[in-house]
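Enquirer: Several structures are given next for inspection.
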Structure P
Amino acid sequence: MSIDANLRDRAAKVVPGGMYGHLNAALHGPGYPQFFVRGEGCRQFDADGREYVDLMCSWGPIVLGHRHPAVESAVAARLAEGDCLNGPGPVYVELAELMVETIPQADWVMFSKNGTDATTQALMVARAATGRTKVLMAHGSYHGADPWCTPSPSGTTPNERADLIEFTYNDLAGAEAAAAQAEGPGGSDVAAIIVTPFKHDSFEDQELATPEFARGLRALADRLGAALVIDDVRGGWRLDLGGSWETLGVRPDLYAFSKAMANGHPIAAVTGVDALRGPAQTIYSTGSFWFNAAPMAAAKATIETLHAIGGVALMERAGTRLREGLAAQAAAHGFVVDQTGPVQIPWLSFEGDATLEKGMFWSSACLEEGVYLHPWHNWFISAAHTDADIDRALQGTDAAFARLRARFGAD
């Protein structure tokens with residue numbers, strides 16, 4: 001029995017199902033390891049010692065590379081003095097100042113731990129500000145794992161999602177129609193519109209937001225007197241350090257950040273405009289570990305390093321090299337593929353592969369060739385992915401395409 005298999009067997013005895021949530025490797029496809037022991041730059045090593053070029057970056061948090069020295073040095077220094085104390089350290093203020101300086105939309109910041117914390121906190125602020133209940137969101141969008149937004153209804157009640165009204169991503173007319181559903185004798189009951197900066201639903205091709213859609217949602221929120229919330233948990237720190245819709249010239253009232261904010265250390269944040277500062281002070285939202293100093297030190301070091309090295313440009317370069325290489329390989333092996341989403345947060349699907357049979361086979365073949373990517377969830381690029389690392393990944397993906405052709409034939 002492999003070390004990984006032994007650990008799975010032991011886990012099944014003491015954890016429901018052995019593993020749960022999006023990290024359950026049993027859902028990913030044949031051959032995916034469940035347990036990992038080390039990360040180094042853009043490489044990961046599983047419990048059985050196998051090395052992979054990491055194109056998932058721990059599902060997004062790793063933006064500078066595993067164990068980046070500037071981040072880990074900042075964390076070690078903070079841990080040496082104390083992490084969980086009776087109140088936050090001075091880095092609490094320093095990080096908030098840095099984020100307000102970095103993000104043009106931000107007049108203030110509130111910290112928490114997970115992306116779900118941040119999206120939920122943002123909606124609480126919006127409801128406190130407006131006195132309303134309804135929230136408009138795109139159908140299928142992932143905003144976290146709390147009962148109001150979890151993709152699984154198990155363990156929840158219909159009432160916990162009763163205040164959500166859905167529309168189709170990039171369909172401005174649909175968003176307008178959704179808003180009309182919340183009209184009553186007293187006017188609109190829409191507290192917020194929450195939207196991801198691009199469509200990144202699992203099992204589906206990604207879709208960039210059109211400028212018309214982004215500007216239209218901003219105008220709709222203004223007309224309704226509602227808060228526009230951008231869930232930048234997945235896109236934040238990879239597309240633009242000022243917020244992912246800066247590239248579209250659209251700023252929300254509230255941004256929700258997490259994932260890559262501290263290069264793997266647990267922290268999240270909501271940034272808001274000055275008009276919502278007062279309502280933000282009225283909500284009660286906290287956690288025993290939300291004010292730990294070490295993750296804040298990690299976030300500060302991560303943002304400073306991304307500024308210093310031009311991290312967004314590095315990721316764009318690596319992602320473009322990967323996308324171009326995959327396109328050439330797919331064509332050479334006779335496959336029609338779709339590559340969607342920003343190049344820093346890529347995904348590849350096979351045309352006509354509705355059941356993901358080809359995608360699952362190819363991703364498992366990539367795994368055997370030492371390349372860790374995913375068949376139904378978007379991937380992530382980090383600033384640690386050099387040209388040589390991308391070329392090594394492409395070597396593996398090319399071999400995987402050859403095995404796919406041998407199994408299925410060319411398109």
Structure Q
Amino acid sequence: MDEAERERGPWRRNLRVLWFCTFVAGMAFSEIMPFLSLYISSLGDYTKSQVTMYSGLVYAADFFVSAIASPLWGMVADRNGRKLMLMRASLGTAVAMALMGFATSVWQLVALRALQGVFAGFISNAQALVASQTPRKHSGASLSTLMTGVTSGMLLGPVIGGVLAQVFSIRLTFFITALLLFSTFILSWVFVEEQFKPVVKQPGAAKSHNPLAAFPNPKLILVLLSSTLIVQFGNISISPIISLYVKELMHNIGPITVVAGIIAALPGISNIFASPRLGRYGDQHGSGKVLIFGYVFAFLMYLPQGFVTSVWMLGILRFMIGISDGALFPEIQTLLTKNSPVELTSTVFSWNQSFQSIGNMLGSLLGGWIAGVFNYNAVFISTALLMLINLLLVWWLVPEIRRSKAQAA
């Protein structure tokens with residue numbers, strides 16, 4: 001599609017529909033997280049250490065399989081269309097979620113989480129569809145707006161999931177979550193319109209075994225994918241210990257769970273407001289500039305979190321982290337879009353999801369290990385150093401990001 005076709009197309013309606021769908025999907029994926037460990041403990045007579053070990057397996061199964069399956073689905077999407085992949089991901093995940101409500105052993109739950117990983121990709125395919133249909137001058141703002149749908153859903157999900165589990169039961173919550181995901185299947189099927197044009201390969205064209213050969217700047221693509229892994233690693237490494245850090249700062253006195261929940265939600269709240277504005281700024285002045293700002297700001301906000309002495313200071317700094325997330329994730333996706341052939345949009349977004357899944361898996365495993373070997377504050381300091389290292393890699397390896405608006409706009 002050329003820019004004129006994109007401008008005439010239904011990209012605005014698709015953005016509105018997919019914003020709501022990603023909001024529902026984000027809510028559905030996150031609402032089972034608060035009680036997943038409780039569900040595991042109800043499936044057998046396990047010790048505390050066994051529940052911890054099995055919880056790690058259950059969490060990791062989805063991310064591990066998703067990291068492998070996502071690139072394969074991305075190639076299928078580029079050949080057959082992204083709308084089909086939206087329907088595949090939403091329906092498949094809904095079925096896997098419903099089956100979890102029938103699980104009678106922890107190994108069945110591990111297998112079903114792995115099955116969920118096979119069908120993962122709704123959000124990444126929604127991003128790919130929006131990126132492939134939206135005029136490139138609006139792609140930064142559109143992808144940033146779409147990201148607020150995911151973030152909003154993930155903010156509300158744990159609260160709604162906790163209420164559902166309390167009012168009904170944990171098992172019934174899985175079925176309700178499956179219905180929510182099924183609704184995204186119906187909405188995608190009925191209201192999303194994709195003007196998909198499969199690429200016709202030229203006869204006699206040489207076939208390269210290098211998957212990056214079709215990209216004009218392979219080094220930039222690799223750096224951006226690695227950046228996704230590093231940023232996600234940093235974010236997820238903090239999640240397992242944030243409530244424990246809050247407990248330490250409050251000296252085990254007061255409404256710790258309530259305060260911890262508020263602290264955990266603060267980055268998402270600021271992200272909702274910052275992300276679209278940063279996306280529009282990137283479209284006008286260069287996405288690379290916003291990306292560099294995101295790394296610098298993240299380093300400056302993460303580092304002092306390791307030295308705070310009150311929960312109020314931590315809350316202010318966590319709120320500011322949402323601004324850096326609003327600069328990093330959407331702009332990485334925007335740069336991937338603007339530096340990839342249109343026919344490989346889903347492929348590159350699926351690679352991005354795969355790297356994000358690896359970051360999820362490594363962050364959840366190593367974050368707890370760092371906190372155990374050193375202390376809670378070491379996790380924040382190490383995350384700040386990771387942001388600084390990532391900034392130096394981008395600055396050194398792909399200097400065109402900060403120099404040229406033509407390529408990195």
Structure R
Amino acid sequence: MAASASRLLAQLLARLLSAPHRLLFTAGALAWVGIALWWAVVSVLTALGHAPPWAVAPAGAHALVLALGFMPAFIAGFLFTAGPKWLALPPVAVRPLRGPAALWLAGWALALPGLHLDARGAAAGTTLAALGWTGLCVQQQRLLRASRLPAADRLHARAIGWALWWIAAALAAAALALVTGPDPQALRAAARLGLWGVASVFITAAHRLTPFFHPAWLHRLPGGLLGPLQVGLALRAAADMAALGLGPAWPAAAHLGAAAGQATLAAATLAAAFDPALRVARRTAFVRLLHVAVVWLAASCALQALTHGTAARGQPGGWGDIALAALHAATLGFMLTTLLAMASRVTATQQGRAVAVDRPLRWLFRLLQATALARLAASLWTGAPAWWLPGAAVSLALIAVAWMVHPGRLLAAAPRTPGSLNRFKEKDPLRP
């Protein structure tokens with residue numbers, strides 16, 4: 001019995017270490033489940049009046065862990081699966097990725113208790129995560145150097161490469177902020193900068209894989225909406241630094257200009273998402289998920305425009321925390337919806353299954369949209385019930401656990417033979 005269990009465990013471990021998406025999606029899923037359960041427990045205990053002790057300011061801890069604790073691992077899993085195809089290279093070997101992935105996961109496992117017990121433990125854990133992530137950045141740079149494609153054909157891979165180093169720098173800055181003090185403002189600033197680096201990756205990948213960011217009516221602008229959206233992210237990062245007191249304060253004219261720019265981005269993104277030429281593509285189940293993610297991105301830009309507009313007036317406007325709503329529209333709405341769709345798709349297709357959005361994934365998708373809406377409502381409505389925030393945290397934990405069960409269970413499944421497909425079949429409109 002023991003020998004049989006050991007053999008099964010060894011087979012399971014061998015499968016999880018056998019391919020980049022299995023290794024890195026598993027690391028991301030484990031981190032997502034651990035972080036989501038941690039934040040759900042903290043939120044519920046705090047709502048009940050039994051807040052746990054903190055060695056680090058809770059706002060900075062939340063920003064760091066939820067922004068950089070699990071999404072980058074999913075990014076890496078996608079990148080080392082689709083990236084070689086983008087660069088006309090053979091599949092990457094998984095062995096060089098194992099050490100960085102282990103450092104990444106061990107770092108967050110050490111950082112979480114350190115946030116409550118000792119900031120030095122959190123700093124050590126964040127440092128390990130930064131080292132692991134830097135190792136993955138180095139592997140991505142090797143792919144870029146190995147490619148013989150023209151520079152124009154490597155645009156998306158190069159743009160993502162810059163964003164990966166941006167995230168690495170943010171993790172290093174967060175570790176430094178935890179060592180020196182810890183410094184709450186510097187920690188939040190590092191987390192925000194890293195978050196917009198993550199968003200940059202999502203936007204670049206969506207531009208490569210979906211038709212929504214390069215509509216026909218924008219054909220005169222090279223790259224479609226990619227450039228304007230990236231500039232918008234940079235401006236949001238600069239606005240965050242100013243709001244945290246780590247940069248010069250913006251005058252009213254600057255806020256008005258930023259409001260106009262973000263409103264234009266919101267309108268252009270929304271128009272591209274509902275382009276009549278894409279009506280047929282939007283009927284595909286998988287594309288519908290990505291379409292909703294793009295609508296969330298437009299909503300985030302619109303809320304950011306309102307944030308700048310109220311800042312130009314010098315008053316909050318009485319709508320609650322619009323800036324926080326804009327942030328969660330980008331994270332829970334755009335980024336997490338995109339992650340749910342892309343990670344599920346890669347997990348299924350790499351297992352040899354037909355591209356499909358089955359019933360469990362549809363329910364997960366609906367629950368995520370409800371969670372995002374509840375979180376935004378809690379930010380915008382000052383009279384929102386107190387249980388909405390812990391409720392959203394518990395819902396996010398349920399989504400993480402459910403994804404681990406389905407479709408995450410496929411990461412540990414035995415490879416299927418070509419043509420052994422599931423019964424949910426649909427045309428694949430997007431091939432990485």
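A short reminder: the numbers here are calculations on the coordinates, not readings from a lab. Bear in mind the structure is a predicted one, so any value in this text is a computation, not a measurement. Cβ atoms are built from the backbone, for glycine too; each structure is taken alone.
Enquirer: Supply the structure label, taken from P, Q, R, corresponding to helix-only ellipticity at 222 nm (-39500 (n - 2.57) for each DSSP H run of 4 or more, over all residues; to 500) with the calculated value -24000.
Expert: R
Enquirer: Tell me which of P, Q, R gives 30, 11, 7 when you compute semi-axes √(5λ) of the Cα gyration tensor in Å, for residues 20-83 alone.
Expert: R
Enquirer: Something else: Given a computed value of 2.7 for distance in nm of label points 7 Å out along Cα→Cβ at positions 60 and 180, which structure among P, Q, R does it belong to?
Expert: The value was obtained from structure Q.
Enquirer: A further question follows. Where does the value 1.13 come from, among P, Q, R, when Cα Rg over 2.2 N^0.38 Å, for residues 4-187 alone is the thing being computed?
Expert: This value belongs to structure R.
Enquirer: As an exercise: distance in nm of label points 7 Å out along Cα→Cβ at positions 44 and 324, calculated from one structure in P, Q, R, equals 2.8. Which structure is it?
Expert: The value was obtained from structure P.
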